[in-house]
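Just below sit the structures, each encoded as C-alpha cells.
What follows draws every value from the coordinates through simple rules; no lab data is involved. The structure displayed is predicted, hence computed values, not measured ones. Cβ atoms are built from the backbone, for glycine too; each structure is taken alone.
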Structure 1
Amino acid sequence: MLAVVTLLLAGATGLARQDPDVGPRPPAHPTRTITQEEADREKERLEKAIVAAFNARQHAKAEALLRELIPLDHENFVPWYNLACALSMQGKLDDAAGMLKQAIARGFADARQLTTDEHLAPLRDHPEYRAIVSRFDEVVRARVQRLIDDARTTFRVGEPGSPYTLVRDDALNLVYVSAFDPKIFQQARDEAARLQRWWNAVAGDRPASASPARSEPPVLVILPTRADFIAWARKRFGDRADRVGGEYSHGERRLVSMDLGSSWRHEFWHVLHWRDMDARGQRHPFWVMEGLCSIVEDCDIGPRGEMIVLPNWRTNIARRLARAGNLMPWEVLMALDQKRFMSSTPSAMYAQSRAIFMFLASRGKLAEWYAAYVERFAEDSTGRVAMERALGAPIKQIEKDYRAWLRDLPEAPSELGKGPANLPFDVGPGAGDGPTVDVDLIAAFAGNTSVPTGGMRTGDVITSVNDQQVRDLNDLARVLGGFAAGQSVRIAYRRGQKHATTSITLVGPR
C-alpha cells in the first residue's frame, strides 16, 4: 500500500494567523491525496530551488516557491520560517510577522536565530516582532508544558494497566515519561547525572553572560515500550524507522530513546550540547554534534570517575575505511552541512566523526579542544584551528597521526558468539533495558538437556555482567570482550518485576 500525503489545494496564502501560544490547527481547505513518493520528489525539487533563490537574493521567487512547498510540509516549521524571511526581505512586514508566528506554533524555538538572522533585520522594529521576542521564553516554556501534558494523556500515566510513570528531575531539568522497570530506570537516571558530570568536564564553565540552566525549559524524556517506540519511529521517519534508535528535538525540547543504553547516552549528550550552544550563542556543525555525542555510546568509568572512550562498531567502520585508504579528508568532512552529512553514507560519516573525537580523548585533549573551539568559533567553525591549538601541530600532521592511530586501533567486539568469551546460550535484543535470554532449543533437542543457564529462563532480561551494566547487544558484546572462555561471571537479570543474580561460566566461540 502506498503511503499518502494530504496536500492543501489552497496553499499558504489562505491560512489564518495563529497566536504562537496556540498549536497548529488542522487545515481548513480542500485537499487531495498524492503518494509519499510524489511528495518527496516535489519537496526535494522545491527545496533546491528555494536555496538557489535565496542565494541569488530573489526573495519574491523564494516566496512563491515556499508557498508551493508549505502545503506539502505544513507541520514543519522550517518553510514557514523561511517564508517569513522572504517576506521580510521584500518589506512585507505584517505578513512576515504572521508567518513567523506560524513557524513558532510549529516548533521554531531558536532565540539566537530569531535575533541574529539577517533576513529578519527589516522586521526588527515591527511591533509584532518585538512582542514575539519579549515573550519568546514564555512561549517555548508553554509549548514544552503542552508536550508534557500531551504525553501524560497519550501514555495514560497513572491509569490502571499503563506501564508509564512521570518523574521530574529538577537537578537536570528533565521530565521523564518512562515505561521501564523502576530499578533499571533509576540506574538510567543515575547514569544521566554521571553523563552531566562528564559533559561539564569536557565543556567547562559556561560564559558569564549565559542564562542560568534553571531559566531553560525542561526537556521531556520519553522512554517508551518497544511497541510504542516503533509506532513513533514509523510515524516520524517512515521507511528509515528501522535505522533510528532515538532522537533529540531541541525545538520541541523532547528526547525519545528506544533503549537505556547507547541510544539514551547519545541523545542525552545532545541535550547537554544544545544547552551549551544556546548559552554561547553558537551552532556547531553536524560533524561536531554527532561525533561528540557518539563518544558516550560506548565508554567506561576510569579510576577517578572520568570517562574513558572505547572502540565500538562505529570505530570499526572508520578503521576499515582507514585501512582501505577511503577516509574522507578532514577539510571535506568538517565542511559538510547536515543534509550532505546525512545524504549518502551516514554510517560512514558518523563513524569518522566519532573516531576523531575518540582520537582527541585518547590524547587527553578533548576538553582542551572544546575550549579552543568555542573560543575561536567565530574565526573557524570547522574545528581545524582548535585542533592545531589543542595538539600543538599543523593540521596536516595531526590528520596524518590520526590516520595512523586509527589503522592500528584494535577491532571492537561487535558480534555475539564470535568473540573469545561468550554466554553458553543465545540472547535476543530485548526491549531496551537489556538483552533477553534465549535458551538454545536446538541444542536441547539434540540431547543437551542441561544448557548451563544458571537458573535463567528464556525471556529473562540480562541487566549487568560483573556489575557492568548492559542495555543492548552492543553493550553485551563489548563487556564480554574483556573476559576469556572458562571465566565465571556474575549475571544480574530481571524476570518480570523480580531481580536476581547468578553465576555463568563463559565459553568459546559458538
Structure 2
Amino acid sequence: MTKIISGDREQTHMEALERSMRAAAGFVGLGLDQDGGVGVMLRNDFSFFEASRGATSSGAFGVPINWHFKGDEVGYILRDANAKALVVHADLLPQVEGVVPDDCTVLVVETPPEVAQAYGLTEGQCKVPPGMIDWNSWVDSHEPLDAPMPASRGAMFYTSGTTGRPKGVRREPIDPSKVMMLMLQASAEAWGFTRTGITAMATGPIYHSAPNGYANAVMGMGGELIMQPRFDAEDFLRLVEKHKVSHAIMVPTMFVRLLALPDEVKNKYDLSSLEFITHGAAPCSPEVKRRMIEWMGPVINEYFGGTEVGLITYATSQDALDRPGTVGKAVTGAHILIFDEEGNRLAPNEIGEVYVGMEGMPDFTYHGLDDKRAEIGREGLVCIGDIGYVDEDGFLFLCDRKIEMVISGGVNIYPAEIEASLITMPGVKDCAVFGIPDEEFGEALAAYVEPDIPGELTGDDVKAFLRGELAGYKVPRVVEFADSLPREDSGKIYKRKLREPYWEGMERKI
C-alpha cells in the first residue's frame, strides 16, 4: 500500500486523505471560506499534508509558513493572508507568541520523535501545552467532509521582492483535471516521474513550493514518499539503501555535503536503486555537478521554475556535461523569451531579462498587490527576476538576478528585509546587505554597516541583534564596517561597488 514514511512512522495515502477531510470539516466549522487562509507552520511531518489538503478541501487555502520565521515575520503573513487558523508544531510556539491575530485559532501538533531527534529538542518542547488545542484530538473529533468544497485556489505560497515583505502568490480557481494533467506532464520530464510505483525522497522543507509540489506529485501518482526530517548527508545514503529510493529532490548545497563525505562512507551504501535525482532552487557549480555524475552516474538532473510559474526547464546529466551551466530546455508547454530593458526580444546568446510561462497554468496575482503582478508581465509571460540567455538550441543559461535576492542553500533571502531590521539597531547609521560567493551554500550574506560612531559596534554585536529579530539563516556571515558607504548621485547606496570585489574572478555572478 502506498504510504508516507518519516523516521519509524508510516501513514498510508488513504489515511492521510481521510484525516485531511476530517480537518476540512473542522475548518468549515471555524468559518473558513475562499477568503480565509490556514497558516501551516510545521516541519516535515504527516500533519503538513493533512492541514494543507484540509484547508483546500474546506474551500479555503493553505498558507505554508517558513518555520524559521519569528515574531512579526509570522504575524505579517497571518494578517496578510487573513488566516483564521494556524497549525503549528509545539516546539515552534515561542516563535509565534504575541503575534497571532485574535480571530485566528491555534491548533498545536505534537512534534514527532524523528523531528525532535533531528533538531535536538527536549520532550517538554514537543508536547502540546495544557489549555491549547491538540491537532490530533481536534481532527479526530470531526467526521470527514463528504466532498471538497468549491472555489479552492490551492495553497498560497509567500515569496518576496525588492520591498523585502513577502508576497502571497494567489492563483485563479483551479480546474483539478486540467492542472493535474499539466503537473503530470511537467513532472514526468523535469522530475523523472515516468512510471508508477516509484519511491521518492523529499530532502528539503515541505514549506518550500518545489519540495511541496514534488511530494504531492509523488502521492498523487501513488508513489511511496520518504521524508527526511532534516538533511544529513550520510543519512541520505542510508535511506536510499534502506528504502531502495529511486527518485529524490535536492539542492546543490546537499551535493556539496555529500561530496565532502569520506570515501569509506560514500562506498558503504548501495545506491543502485537511484534512477533520477532532480535539483534546483539555486545555482550549481558545473564542477560539483560533474563530480556527482561521476559518482552516482547519469541520474543527476536539474530543473528551473518558480512559485509563480511552476516548472519551466529541465536538464539531463548529459546536457550538463555538454553545456556546463545550463538549466536546460523548456518542458512541454513552457515558453521562454529574452527581452532587453526596452522590451525588445533578443536573439539567441544575447543576455537580457528572462520571461517565462506555462500553457494552461491558472493565472496568478500577488495577494493584495495586483500592481506588482502587472509590473512583471510581458506578452503573456512573466519575469521572476532572472537575467540570462537562450542559446541557438534552446538551452537556458542564467547569469544574474534582476532583483537583489540572495539564494543560499536553496533558500531565498531578501536583503531589503534584513536592512530594514538592521537600520533600527542603535548605533547603525546606514547599512547594505548582499550576496557573496560561498563554496558550500552557493551564496552567503555580507553586511556593510556605517556606524554612528566608528569603532563602537562589532560584527558580533550586529549578528546578535539580528538573531533576536530574524530567522537565523538571515544573519550575515560577513559583517564589515565603513565610515561612509558609496552612494549614487540620488543618495542611494551603490551596492554593486561593495559586491563586485567578492565576485572578481568568478565565472558566475549568482
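Listed values, structure above:
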| quantity | calculated |
| --- | --- |
| Read-out mean count of other Cβ atoms within 10 Å over residues 126-133, computed value 15.1, structure in 1, 2 | 1 |
| Source structure (of 1, 2) for FRET efficiency 1/(1 + (r/R0)^6) of positions 390 and 486 (r between Cβ atoms, R0 = 41 Å, to 0.05), computed value 0.40 | 1 |
| Computed 4.0 for distance in nm of label points 7 Å out along Cα→Cβ at positions 150 and 406 - originating structure among 1, 2 | 1 |
| Entry that produces 23.8 once Kirkwood radius over Cα pairs in Å is calculated, selected from 1, 2 | 2 |
| When distance in nm of label points 7 Å out along Cα→Cβ at positions 182 and 470 is computed for each of 1, 2, the largest belongs to | 2 |
| Origin of the derived value -8500 (helix-only ellipticity at 222 nm (-39500 (n - 2.57) for each DSSP H run of 4 or more, over all residues; to 500); candidates 1, 2) | 2 |
| Comparison of 1, 2 - label where distance in nm of label points 7 Å out along Cα→Cβ at positions 166 and 414 is highest | 1 |
